[in-house]
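These are the structures, in structure tokens.
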Structure 1
């Protein structure tokens, strides 16, 4: 399968740019690799501690046996709907390991916060940094060196990127990511959105809003809209780290249990103790990274991944940039309409043909690299299948659909919803930003209007309630970047801005904060860098400045005399209120060390 020239060119640029750091990374994991269990080299006291709590069978295997031992890194908690199903997984995985002559141990747990719970609250200021905490917690779990392979149980926003970064720090270990699946469909997302807008206008009560939210988020599994959590899951499959076709199977089913057990067996089968050794550091290469970006663009995925993908790639010695993402976006067609980029949810996407159909279309049209390494020991063409159960309950595989059963949700390349991926990078006198244009009506791709400056999303909401924003306006919410306050998501602003747009006003948002995969139909230039707290141009803006946001040309400009603008003092903001409470005092060093949004907003840096 020949690769589209644009895809090949971007891949080549990444390979060339990353040559030295990638080689250093590969040398590192080569030094860490050993073809015998590392636990055999531990001291007797060390090893005894490692199996002390095991049952007799597992203890005997770990003490004297030669079978592989599987690490389980879990993000289970029963507050997150997406992570609650993981409670049962360790028992399934342990038994699956025993069935093939191995053992499995929970090596460690990682924190998993829910952005849906912390949205608009101070806890959200820990959200982005939790990714790097998860990476470190993963490394702590694996540092016991008792393991020959690992499975990772994670789904949501920062959890999967953190697990990837941690896994790549142990890149010599074969690794399989195990999904939990989306909750079944509840109240349609667009209906929930309408109730939110009515509440913002004071037209429905809090009780009515809560009922709508509860009908939408109603059971175990991921939220069904196509935000960062479900974008994560798509990425793991298209990068070859899930079993094929398993990403969007609902939790609580016999099929999901069999997938979990098969994932554990697959991880053990590719350990260095067999003849199919496949470490994650080799799977996660430049072509896999490009495949991930292509998948994100073709599905209209989360803008959070303009940071996460860069940070994840850096952990494997790969230098991905916003320009790479923009260049790929210009070439990759949009093949899905999933909320907020449509009315359907991920269950509808899966029913229409799901990942198998998507990968087939992108492969056959040259938008994906087929010649990659996956956990299946195949190229990406091994992902053109989906799981099912035989009459006796065993896991079986069948060819994935070659036809979409609902072209309002999922289409082939020849009838794409649009020719580009709809994720743009904006450049101009206000710095750089990203915008998810795929959900924005064409007549809103260019907005020119006076600025209204805010330093908190609550102030914007209050101004809306007072009627001060009922006009053409570009709202600027600054001092929301990683250095300022950890870069929280700012979704409290979405309903009022959507109301203003529905009233016919030209409205846009500019912020150095985040809006994530739930970015709606209001044009939003987000992740502005340099951020205000780092002396970025956004800190020079004043109320009434005319700003022009142009998705089509990829520009973000303030229409003020350039010399005058540069001579303005930088606005200052007292950030002391963000420094403590809800655990924020523990993250002071993160705010000092964190990099810029366009380099992944990570504390680990880029080698």
Structure 2
């Protein structure tokens, strides 16, 4: 059967990856990348690595690409580890990397000279020996006679999830090939297309959705690091406005960040009329953020119909559903409670990127229809399928559903059943399109209706003074009472009254509410940047959060302000 490495035999001429470094773009064509991948495979063989998992701790995209492909070519299973940049410090990263290595039990850990000391520390902590350090490209062995080998497992993709426990998703060759093919079919990728990305390559959205999707199709890929995007989001937009790139993907945060940071003069002379796919995934879509992005770029030719929200996860390799490019994405405003098994009432609808709701938290964007070879249904607590327009848990079936988790405990793969993958996400189908509300475990019942953490976060980030992406809500029950812990990484307290007002309107006096002001970086996050809400809830219960308690309600709903034990340290 076809594999994601078939292109190595005949790389497309004059196509390749444009890497952003030292303030400019540098093209490495696919023939050069194919050669570097083979030579990396030869380096692994020379060091006795011909099978098993190879954990990749490599930060620079230009080094990561041939290392990943070379590991596959060698007959081993690549398993990327998140970059140290996503963690608060080296100690936190070492703890995370050691936990991943302990779960992966790799045959080797492959790193570069820059990260070699951190890799060695993580290996020592996990007891996995000494890492292999890649030499300079000129120091890699020749690979003229090296033939490709196919591993039993194509990819071991780690996801920390909201619980913070690393889980290795077993992605087979069939899974990977099917999902890349499904993405191409959904987007209608042709040789005339090209793609841009600033997403990290250790995460499924950047790894499969942009990197592998581009190299398998042999289209040009314009690749930045996340750090480069943060420094200059205009460079990302330039890919589309000055170089004619047609496809990209980013979380909602990326579109909002570009809108706020790119100056009008930086857009002078740009033309976005060839930009036909702007995927949005990994986090909830904020219709107001997207409308502002469209408004800023529309005078330069951007078409809102390019916006294509999508839904996916590592457990399904990546893509599950997506809005068809060029169709326009629908947004709706549900009314009434969203309870499992209950019909969803809709009292408003609009178009993403065109309509700008004043209350974005009340609106949900369609994530489209299933990609090829994938089926989606919504089920009740017993796993019984529910009709269109009914709220419940999302279940996925298809060739892209992975082969469970890498774990000695068979119960770990319980969500993977004969009838499909129970995702743990709540949502509903409406006219065949999927609407995702949030994680089932990140909700509580208030007055007979479910309140989701994502909804509260969306509402709170519309409060002046609460920075986008710097607020997290953890919901749960303790001592028989529902509670909400809100952490805001912002200075001052001018936003406090508005924040407590939002919480009062969404919750009631039966819910114990705590609002914490904290320094930037306090909110624990997954490797993909999502808040680890269950860990946040646990830290709050153990008095292990650092910050100032600005508001706390108890049984009589009287607020108190304090610097609580375990919540010490002023946020400035």
| Out of 1, 2, which one gives 0.45 for FRET efficiency 1/(1 + (r/R0)^6) of positions 171 and 411 (r between Cβ atoms, R0 = 35 Å, to 0.05) as computed from the coordinates? | 1
| said: If you rank structures 1, 2 by FRET efficiency 1/(1 + (r/R0)^6) of positions 179 and 339 (r between Cβ atoms, R0 = 30 Å, to 0.05), which sits at the top with the largest value? | reply: 1
| message | With relative contact order in percent (Cα under 8 Å, 6 or more apart) coming out at 10, pick the structure among 1, 2 it was computed from. | response | 2
| said: Using Cα Rg over 2.2 N^0.38 Å, for residues 155-466 alone for the comparison, can you identify which of 1, 2 gives the largest number? | reply: 1
| field | Structure (1, 2) behind the derived value 4.8 of distance in nm of label points 7 Å out along Cα→Cβ at positions 147 and 283 | value | 2
| Computing helix-only ellipticity at 222 nm (-39500 (n - 2.57) for each DSSP H run of 4 or more, over all residues; to 500) gives -7500 for which of 1, 2? | 2
| note | distance in nm of label points 7 Å out along Cα→Cβ at positions 315 and 387, calculated, reads 2.3; among 1, 2 the input was structure 1
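The numbers here are math on the coordinates, done by the rules we state, and not lab data. These figures come from a predicted structure and were not determined experimentally. Cβ atoms are built from the backbone, for glycine too; each structure is taken alone.
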